[in-house]
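Asker: Take a look at the structures below.
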Structure 1
Amino acid sequence: MKALIYDRYTATDDFSTILKIKDIPLPEPKPHEVVFKVKAAALNYDDIWGMRGKPLAIPLPHISGTDAAGEVTAIGSDVKNIKIGDRVVSHGNMSCRVCKACTGGREYDCRKRAIWGFETGPLWGGYCEFTHLPEVNVVKIPEEVSYDQAAAASMTLLTSWHMLVGRAKIQPGQLVLIMGGSSGVGNYGIQIAKLFGCTVIATASPDKLDKLLDLGADYVVDHRKEDWHKEVRAIAKKIPKYGDVPGVDVIFEHIGGSHWNKELTLLNYGGTIVTTGATTGYDAKTDLRHIFFKGINILGSTQGTRAELEQGLYWMSQGRIRSIIDSVYPLERAAEAHTKMLKGNGLFGKILMKP
């Protein structure tokens, strides 16, 4: 079968020098595994980390791809709930399933957790014609959801759902600030917050603000402005809070860097900031007065549970959440696709690849 493979790292992000299409044997399912024909796979930034060999030296030779959707073509002897012909999407959080964290419903905290298509291998990911996963790491796709929509949602919808619902526990009527609303997680963050009856302020670069309004955001702000936070505060003051002090109740954060302290100033008393990344820098300085004086909750978040992915896919099937797909590439143009993701120029939504 055809697979996108690299057997060395690149220090210069010249992906074309390492990414090659090669022919490898079809996978045979182990007793607990399913094999499926990949119909669509979505790019994530960890693909780039993998090709750099930083921050982790991932196994070589390597097949990337954490988010893959397709049709089941073979099943192992111990598989109980998946059958040949089922439409499935990957749940890329691979955990031991028997430790205290896993059995307590926190598989994302498993000390043996590995991200499929990033940390797994050699030659085990989604950028190929056929791939294999344990039964517990695939989820059936509802009939109303396409392969493209499911592949785009796999990790990103899961991450956003876990941030807002699993960790921040958003409630109807809250004011939610979605930072970086034009990103994959930001797209879903806006839609999830609206699904829960929240008022949403979303930020992005100026050329993408109208698209955030189309997604359901109530207000939009250009976060490239030096005083963007003052604009958010002015909006918050206009929103009735039933006697509460004006302020943001929940901040959906994955930007970090110079935005961090400005975000903290916007939170209401007892407000929550939930963070899953730091695309503009992780070495953020914190003014502790914002935290203890207002009783702010700071929550970390990474990925989520299989059940949370199923919840998100259910609401997709009901037409309440949709995947925003920027572009689709064949595997042969993988270097171009990854370069577009890295540079981000004009990017809005997820990039897919197809064998």
Structure 2
Amino acid sequence: MEMEDTSTHEKSAPVICFCNTAKAWGGGEKWHYDMALMLKNQGYRVLTITAKNSALQQKYLASGLDNISMGINNLSFLNAFLIHKLKTIFLQKSVSIIIMNLPSDLKTAGPAAKKAGVTKIIYRRGSAIPVKNSLFNRYLYRNIIDFVLVNSQATKDTILTNNPDIIPKEKIQILYNGLRLENYKCEKKKEHKHIVIGGLGRFVKQKGMDRFIGIAEKLREKGVPFKIILGGEGELKTNIRKKIREKNLEDYFVLPGFVEDTGRFMEDIDVFVLTSHWEGFGYVLAEAMACRKPVIGFNVSSNPELIRDGKNGFLIEDGDIKSLTEKIEYLHNHPEESNALSKTGRKMVEEKFDITRIRDDLIRIIDQ
């Protein structure tokens, strides 16, 4: 049921539809949730479309946002009935702007929005993976999409890798994932005899969580006192836990599962390490810096946009576990340098990733 309008501003404001049918929770879902709620609070009328019982739907409903559940998959664009249903929803709800986050949503809801006369069709892409130069993708990018929002320069560059003319560059706008800085004070200082290393993410191939086993082996060889806390869930977690046992590393690892409060997680570590093979935008790097923690990551995809080598952390050649462990050892032995990196990181986040700045940038795009 559509929410009752409560103000003249809301009645005159355009209806913005946030369409994201991902079942799992990730950076894209967090961005959709934050922006939908913030725009509603700014007086915009917001409609959300999600997968039924998804984490995103539950958060939308708890926040009082108008929501419709919809099953969309990678082949739904072949379902004429579903496209017609979406078109009808857009017309009935008077949607004038739609923001989508998944390729499957784009392929299905994008054409439906076009048929409904939605005036601004926006696709948010959060993966630094090249767009396939297929006939259908060329159609979508040239005839359906009005703007592409990307979460990093790396993601922007990869869109055009296979076809530099798939969409005009001026239609691609960088909009970083924002942080609510009030949730990341992390002012409590812990005194550890050992260095506590944090890793946070899904246990999937992309995130390279198995690399922490190599890190642990190197640190043990060096005699560095350490503890590694790996937050998250995923299909590879059981296998990684097994390898930890096989290497007799159980005393060095803590695997707390899914982390709801990232700020609390960061408060309990001394350095954050991102082991991903690639990232659209390393959101957890920004979160760690917001919590005044030095960061270490491999020099891949968007990491150089967040990590300023030697200023807020360290960039390491991809896969060079030896050099990475040397930097961890350095931070353990040089707490003053660690604190200096932490301060620079916090300042960078305040200047670049404050969520109110991201909200204002989005408003400028949808209002232009």
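Values quoted throughout were computed directly from the atomic coordinates according to the rules given, and no laboratory measurement underlies them. Computed from a predicted structure; not experimentally measured. Cβ atoms are built from the backbone, for glycine too; each structure is taken alone.
Asker: Using the calculated result 0.9 for distance in nm of label points 7 Å out along Cα→Cβ at positions 67 and 155, pick out the matching structure from 1, 2.
Answerer: This figure was derived from 1.
Asker: Also, I was wondering about something else. In terms of distance in nm of label points 7 Å out along Cα→Cβ at positions 59 and 99, which of structures 1, 2 is highest? Don't jump to the answer; show the numbers that get you there.
Answerer: On the way: 1: 1.8; 2: 1.3.
Once distance in nm of label points 7 Å out along Cα→Cβ at positions 59 and 99 is tallied for 1, 2, the winner is 1.
Asker: Kindly point out which one of 1, 2 the value -7000 was derived from, the read-out being helix-only ellipticity at 222 nm (-39500 (n - 2.57) for each DSSP H run of 4 or more, over all residues; to 500). Each step should come with its number before you reach the end.
Answerer: Working: 1: -7000; 2: -12000.
It was calculated from structure 1.
Asker: Let me ask you something else. Which structure, out of 1, 2, was relative contact order in percent (Cα under 8 Å, 6 or more apart) calculated from, if the result is 13? Walk me through the numbers on the way to the answer.
Answerer: Details: 1: 18; 2: 13.
Computing relative contact order in percent (Cα under 8 Å, 6 or more apart) on every structure in 1, 2 gives 13 only for 2.
Asker: Suppose you compute P(r) over Cα pairs in 10 Å bins from 0, in percent, for residues 259-338 alone for every structure in 1, 2: which one lands on 19, 54, 26, 1?
Answerer: Numbers: 1: 14, 26, 29, 24, 7, 1; 2: 19, 54, 26, 1.
Among 1, 2, the structure yielding 19, 54, 26, 1 for P(r) over Cα pairs in 10 Å bins from 0, in percent, for residues 259-338 alone is 2.
Asker: Still on this model: For distance in nm of label points 7 Å out along Cα→Cβ at positions 139 and 203, the calculated result is 2.8, so let me know which of 1, 2 that is.
Answerer: Details: 1: 2.8; 2: 4.2.
Structure 1 accounts for this read-out.
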